[in-house]
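*Asks:* Read through the structures below before going on.
Bear in mind that the values in this text are calculations on the coordinates, not laboratory data. Since we're looking at a predicted model, the values are computed, not measured. Cβ atoms are built from the backbone, for glycine too; each structure is taken alone.
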Structure P
Amino acid sequence: MTTLYTDAGLELEQLQIEGLRQMPSWRKLQLMAAMTQTVRTLAVAGLRQRFPHETPAQRSRRLADLLLGPALASQVYGPASEGAEC
């Protein structure tokens, strides 16, 4: 078996994989939801840093462009405001 992670030894990786295999489905879903929320939080923080003068609504629209793509975001939320392309 080859190592998936370069920063962990094979034995530690095997323990992690076994732990994931034994973990109940509801806990895996809970972890995925937490990771998804973390990614969204980091994305909004990045948008806040890149566009500090925008309103929360404008940042939400930019986030939709990032998550859905501009075409789908436009279908769902309407066209982006002037100069709001990411």
Structure Q
Amino acid sequence: MTTRELKQTLRAGPFAWPGGYPIFFITSDGAALSFEAVRAEFKPIVHAMRQGLDDGWRVIAAEINWEDAQLTCDHTNQRIPSAYAD
């Protein structure tokens, strides 16, 4: 994922279209970040992405949480909604 793609995803909102499925982000170390956490920590995330850092902030992908009812954000410890497990 590039910083441009990250910005486009954030502008589009927390749900994929079509379908309205909840989006979350994956970092280079495998952590899951909620949409809200990425918005709140945007500056360190973009810095890590531009510098290629492996500091826990470099976002590498945006994904849909299809069925994991137990998925939580590794930064806020808040539950990330799922498309079908709720």
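*Asks:* Once Kirkwood radius over Cα pairs in Å is calculated for every structure in P, Q, which label goes with the largest value?
*Replies:* P
*Asks:* Supply the structure label, taken from P, Q, corresponding to Rg/Rh (Cα atoms, Kirkwood Rh), for residues 8-55 alone with the calculated value 1.00.
*Replies:* Going label by label, the one that fits is Q.
*Asks:* Using mean count of other Cβ atoms within 10 Å over residues 48-55 as the calculated read-out, with 10.6 as its value, let me know the right label among P, Q.
*Replies:* Details: P: 10.6; Q: 13.2.
Matching structure: P.
*Asks:* helix-only ellipticity at 222 nm (-39500 (n - 2.57) for each DSSP H run of 4 or more, over all residues; to 500) computed as -8500: which structure among P, Q?
*Replies:* It must be structure Q, since only it matches.
*Asks:* Can I ask one more? Given a computed value of 31 for relative contact order in percent (Cα under 8 Å, 6 or more apart), which structure among P, Q does it belong to?
*Replies:* This figure was derived from Q.
*Asks:* Of the structures labelled P, Q, one was used to calculate mean count of other Cβ atoms within 10 Å over residues 16-23, giving 13.0. Name it.
*Replies:* Working: P: 10.2; Q: 13.0.
Computed on structure Q.
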